[in-house]
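Please go over the structures that come below.
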Structure I
Amino acid sequence: MIESYLLEELSVFAQTGTLTKTATQLNVTQPSVTRGMQKLEDEFGVQLFERQANHIQLTPTGVLAAEEATKLLKLNTAMITKVQNYDQGQHLTAIAATVPGPLILLGELQPTLSRHIQIDTNAISNQQITDALNNNQYTVIFSDQEIFTDEIESQYIGEERLQVNLDQFTYLANQPTVTFEELQGMSFIVMRAIGPWSAIIQDNIPEAKFMYQDDRDAFAEITKYSRFPFFTTNLSQSDPFFNEQVKNDKDRVTVPISDDSAKMVVYANYLIAQKKHLAPMLSEIQQQWPKALQSK
């Protein structure tokens with residue numbers, strides 16, 4: 001079996017093209033790399049390099065060997081990561097989401113749950129779900145995707161429902177609910193990291209203007225000293241930020257949006273092999289999921 005350090009030297013040499021750069025990148029001496037190249041040829045039993053005065057390059061066979069070496073190194077790294085992630089999962093439940101709402105709720109529920117959880121507050125994309133679960137990077141991913149494969153299944157957890165916080169003196173603020181159509185032409189302050197909700201509001205209110213903010217403190221200042229409307233959900237109510245910005249805001253009224261597209265079904269995605277261990281915790285989350293929007 002060819003040792004991994006030799007495969008790494010071959011892979012790096014294919015990228016850098018010189019022994020000197022290879023040695024520098026790997027933090028070894030050039031003679032050590034030279035000996036490694038010779039040992040590789042002995043191990044393969046074929047010519048991998050063309051050698052000339054002060055110059056060495058890969059043969060076509062050497063190029064193939066380098067490509068295969070790179071693949072093996074990546075597989076080796078992936079294997080180590082998967083095993084380490086699995087071991088970590090035996091001690092805690094790593095959680096991620098494609099939308100921020102479930103993470104806000106879980107942050108508040110964390111002390112009461114039967115399993116010790118670790119929350120990644122950075123939202124991931126829907127395209128990352130399958131690989132992240134299969135690699136044991138996360139134990140549970142909350143998303144709006146219902147996924148069923150040979151390894152992964154999904155469980156319905158609840159709904160996230162959108163509401164808008166409007167200036168109390170606007171005529172819409174006197175209604176029990178509003179529609180997206182009624183919000184056309186308005187300007188909104190919106191936090192940028194809201195996952196699929198961003199596309200939902202843009203698609204349903206195409207004539208509105210959205211002023212996105214990356215910084216939470218800046219968002220708070222703008223909403224405090226202006227009358228621009230902003231969105232919240234039944235899950236963001238679990239955030240202390242909601243209590244400060246919405247419940248204490250005497251100049252705005254919280255109005256639910258009645259369109260079906262203002263409701264997002266949230267699923268827990270997980271490996272089928274983990275189902276038995278996760279069932280009690282997922283049941284706890286379901287039971288404490290906010291069922292309705294809170295009025296001020």
Structure II
Amino acid sequence: MTSRAVTRRASLVTPSRTMCELKLCEATELYNILNATTKFSRLAEPNYLCLLDARTKREYNEGHIITARRVKKDETDANFLLPESIELDCVRYCVVYDSNTCSLDGKGPAIECARVMAQACRLPVMVLKGGYELFSACYHFFRSQKVFWMPQELDDFKPHPIEIIPSCLYLGDSRQANDLHILKDLKIKGLVNVSMKPLNISVETIDVMHIPATDSNDSDLLHFFPSVCSFIDSYMEKSLAALVTSDLGISRSSAVLIAYLMHNRKCKLKEAWEQVVKCKTNMRPNRGFVKQLFDWEEIVLGLQVTDISDPKF
């Protein structure tokens with residue numbers, strides 16, 4: 001056994017290390033992690049995501065989730081090793097998967113691997129619920145046989161819209177709204193375009209609702225909330241997918257989606273806001289839209305209960 005292997009194996013069992021907790025990661029959560037953006041895809045950030053495949057080499061080579069790396073074992077093929085060239089204590093998300101683990105109980109490959117990674121991570125290690133089988137069934141377009149990703153390839157990665165309600169409701173930007181491949185991947189049937197710019201697509205199978213609104217504090221979205229909620233409802237009732245977009249997918253489209261969730265779930269502004277920001281951390285309706293959502297809360301619930309002076313709004 002090489003000195004490196006000895007050192008790396010020893011680091012896995014150091015008594016002084018505090019093991020982080022394990023938590024299950026839903027398929028939709030990993031999908032949104034993979035599609036998060038700032039100016040570029042967050043996958044290009046070195047310490048953003050460490051996605052680990054704990055299956056066999058044969059299974060990995062046949063197909064895996066994009067950007068995933070296979071976790072190696074020691075020479076006895078009994079113990080998982082920490083991945084090389086990754087500082088796990090600096091990683092925002094460490095996600096491990098095998099074929100079909102659905103629980104944190106038991107001793108499947110994903111659980112065994114996650115426990116090893118937890119000794120080096122600062123944040124909880126996530127185990128993908130349902131494993132590769134469920135994820136690839138839900139998001140077949142994110143299956144890959146590619147093993148190495150160059151930095152430029154990650155910079156150029158084109159994310160899909162964020163998923164708010166699995167298989168039903170998505171939040172995106174104008175680039176995604178004009179990408180026929182993305183619309184086909186997600187089986188989009190209804191599209192709400194909140195922008196002064198019309199879309200450049202013409203697809204008979206997709207209905208487009210255009211809301212001409214600027215991203216300014218005095219822009220009136222409240223006027224459109226009832227009609228856009230009815231439009232999205234018509235697809236949700238049939239379990240068909242709808243996409244809400246604006247130029248950047250941050251302010252106008254987020255406001256419309258929050259309004260819809262308040263209507264659909266008869267919930268407070270605060271609760272709908274938290275649901276959307278959980279899926280898309282950089283969503284940010286402008287202050288004018290926040291005030292309109294506050295007014296919408298009274299229309300939906302009959303009273304205003306959310307404190308929009310809270311800094312998170």
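When mean projected area of the Cα convex hull in nm², for residues 101-268 alone is computed for each of I, II, which one produces 13.4? Clearly, the read-out refers to II.
The maximum of distance in nm of label points 7 Å out along Cα→Cβ at positions 181 and 277 over structures I, II, that is, the highest value, falls on I. If helix-only ellipticity at 222 nm (-39500 (n - 2.57) for each DSSP H run of 4 or more, over all residues; to 500) computes to -12000, which of I, II did it come from? Answer by label: I. One of I, II was used to compute log10 I(q)/I(0) by the Debye sum over Cα atoms at q = 0.27, 0.30 Å⁻¹, for residues 93-148 alone, and the answer was -1.14, -1.31. Which one was it? Going label by label, the one that fits is I. Of the structures labelled I, II, one was used to calculate distance in nm of label points 7 Å out along Cα→Cβ at positions 125 and 173, giving 3.4. Name it. Derived from II, not from the others. Looking across I, II, the calculation of Cα extents along the principal axes in Å, for residues 21-76 alone that yields 43, 24, 21 traces back to II. Relative contact order in percent (Cα under 8 Å, 6 or more apart) was computed and gave 20; which structure, I, II, did it come from? This value belongs to structure I.
No lab work stands behind these numbers, since they all come straight from the coordinates. Predicted, not measured: the structure shown is a model, and the values here were computed from it. Cβ atoms are built from the backbone, for glycine too; each structure is taken alone.
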